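There are structures below to look over.
What follows is calculated from the coordinates using simple rules that are stated; it is not laboratory data. What you see is a predicted model, and the numbers here were worked out from it, not measured in a lab. Cβ atoms are built from the backbone, for glycine too; each structure is taken alone.
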Structure I
Amino acid sequence: MSGVLAGFSVVWVVIGIGYLIGRSGALGPNAQQVLSRTVFFVGTPALMLVTFARTDLRQVFSTQLLVAAASAGIVLGLYLLWSRLLLRRSWPTAIMMGATGSLVNAANLGIPIAVYVLGDAAVAAPIIVFQMTLLTPLVTAALDVVSARRGTSALRRIGQVAANPVLIASLAGVLISVTGLALPDLVLEPFRLISGIAVPGMLLAFGIGLHGTRPLRDRAQWMDVASATTAKIVVQPLLALALGALPFGLTGPALFAVVVMAALPTAQNAYVVASRYGAAVGQTKDTVLVTTVLSVPVLILVAAALA
């Protein structure tokens, strides 16, 4: 339980610093937008390129990866049906909120939680790989398609998807890893340096965005937030528990690990993506905040039941 609190404290401190920056106005009125776009177009692509260029992908294709991919995929699919058929939301909102309900904060919260609770930072690696190489590029590509103006040709839509920096960087990193291409440090070091702004930049942008806004102020968005929150911290951990225990036969520490990772709150990069596409920005911000608060007791409950 102390490990859960220690992992969350790091994140909340950085978000708090971002809030103070927004409150002071030191970076100007457009600080949040500029920082979010910097993270999306510069920091995150560099992080993906560097991460996968130096990762042996064969080592992360494990049962944990299958459970993470299956649980996230099922949650995303169910949420799309719920949002489109019952809530009658637009495609951009449905896709963005589906991602908000399935993207796990595996990097800036998953790693410290893995260290303090599970005793091994490598536990977070399969989920990070899955989200960076498949889920996040898939979501951004889908948003590129559904956000295109009416009348846009199919070729132009394909071009918009192909020009997505997250997708380009992911594919480049995977290609380098698969081919075993050994790039000299002189080539990778600039990208490694730039990648350092991605995680703190996400947290700072989120904190800056909290200033001047009151969470859950818009009652019209409550159903979206409640649905995505339930999907994230209730449905996804239960799916991970069921999938891990039954089809894959996980027990003990291995089962505990997949459930803990699935119970993590929504990743802050969901807010960055929402800001980039102007899709469900308020709902995503509120869901990130609510799941980050509520996942603490959920993770403590999981630790008490399965540890």
Structure II
Amino acid sequence: MMSEQMETVGRVNKLSFGYKENIVLNDVNLKIKQGETLSILGPNGAGKTTLIKAMLGQIKPKKGEISLLGYQAGDIGIRRLTGVMLQVSGVPDMSTVSEHIKLFQSYYPNPMSYQKVLGYSGLQEKEHEYSKNLSGGQKQRLLFALAICGNPKVLFLDEPTVGMDIDSRKALWEAIEQLKLTGTSIVLTTHYLEEADRLSDRVVILNRGNIIHEGTPKEIKTLIQVKCIKFTCNVEITNVSRAVNLSSHYDSDLQQFQYTIESSCAEETLKELFNRNVPLSDLTVTGADLEQAFTMINSLDDNSETILEVE
């Protein structure tokens, strides 16, 4: 768990923003700690990108205060100390990867070294390639490279792994974790809940412009008591009294049934199975993942005005 003693490098206080009658952000309060990855999650239209743009000074809030690294939002000092990879962006086609990186390095007083930028982005073999010839995933890596050229203290990543294959995505995850170890704070928005679960020290969930929940991934997942029980068996099981949901598949090659049970009383469900003397094999019991918790929290908020909080 992240230490409460970590320095606060960014603060959003009672931030509100809207277009005419449409409220996009409503009294949002937020802290960014040094050397943490903070994920801002929410359904489409929740206000995630608007919140990031407000922190960067790209839009002016209706009310509220924003400070980052000792500067007010929009100050030139923030631009020199932050890196940004927005969801919608691009680069000129007729420049090479190397030319793009060196140009962006020239914008900063203390840029990250060229070799480090290449290493973090995984573009060593593409440095002399024109950007127009890069694949979609490679273009994303180039945008990530440009975002870190200034050796940022805070790095904003808005959907950074869109269009990447699984190997490229995992390589970028490793780069983000390495940057965090150097003290860089990461502010991440993503629709890949596995990504948020893997990278986040804290998660903030936005819905309809409000922060409806905040906590570590572990804290958020413990809100769901349902556990998933999986096993194989050569005997057909038609019901389990303490099962929330029972599903099965018969593997004709192995001549075995493969069962999945979602139960809110996993211990009692297992006890019932064992008392039946059912021959179980390949038994696993896992807790809820972040996606299940995210779905539940948003569902509760859509049907209630209650805001959940972690004590």
Worksheet entry | Origin of the derived value 19.4, 53 (Rg and Dmax of the Cα atoms in Å, for residues 176-223 alone; candidates I, II) | I
Worksheet item: Once relative contact order in percent (Cα under 8 Å, 6 or more apart) is calculated for every structure in I, II, which label goes with the largest value?
Response: I
Worksheet item: volume of the Cα convex hull per residue in Å³ was computed and gave 140; which structure, I, II, did it come from?
Response: I
Fill in: Among I, II, which structure scores highest (criterion: FRET efficiency 1/(1 + (r/R0)^6) of positions 80 and 232 (r between Cβ atoms, R0 = 35 Å, to 0.05))
I
Worksheet entry | Ranking I, II by distance in nm of label points 7 Å out along Cα→Cβ at positions 72 and 248, the structure that comes out highest | II
Worksheet item: Upon calculation of helix-only ellipticity at 222 nm (-39500 (n - 2.57) for each DSSP H run of 4 or more, over all residues; to 500) from the atomic coordinates, which of the structures I, II produces -21000?
Response: I
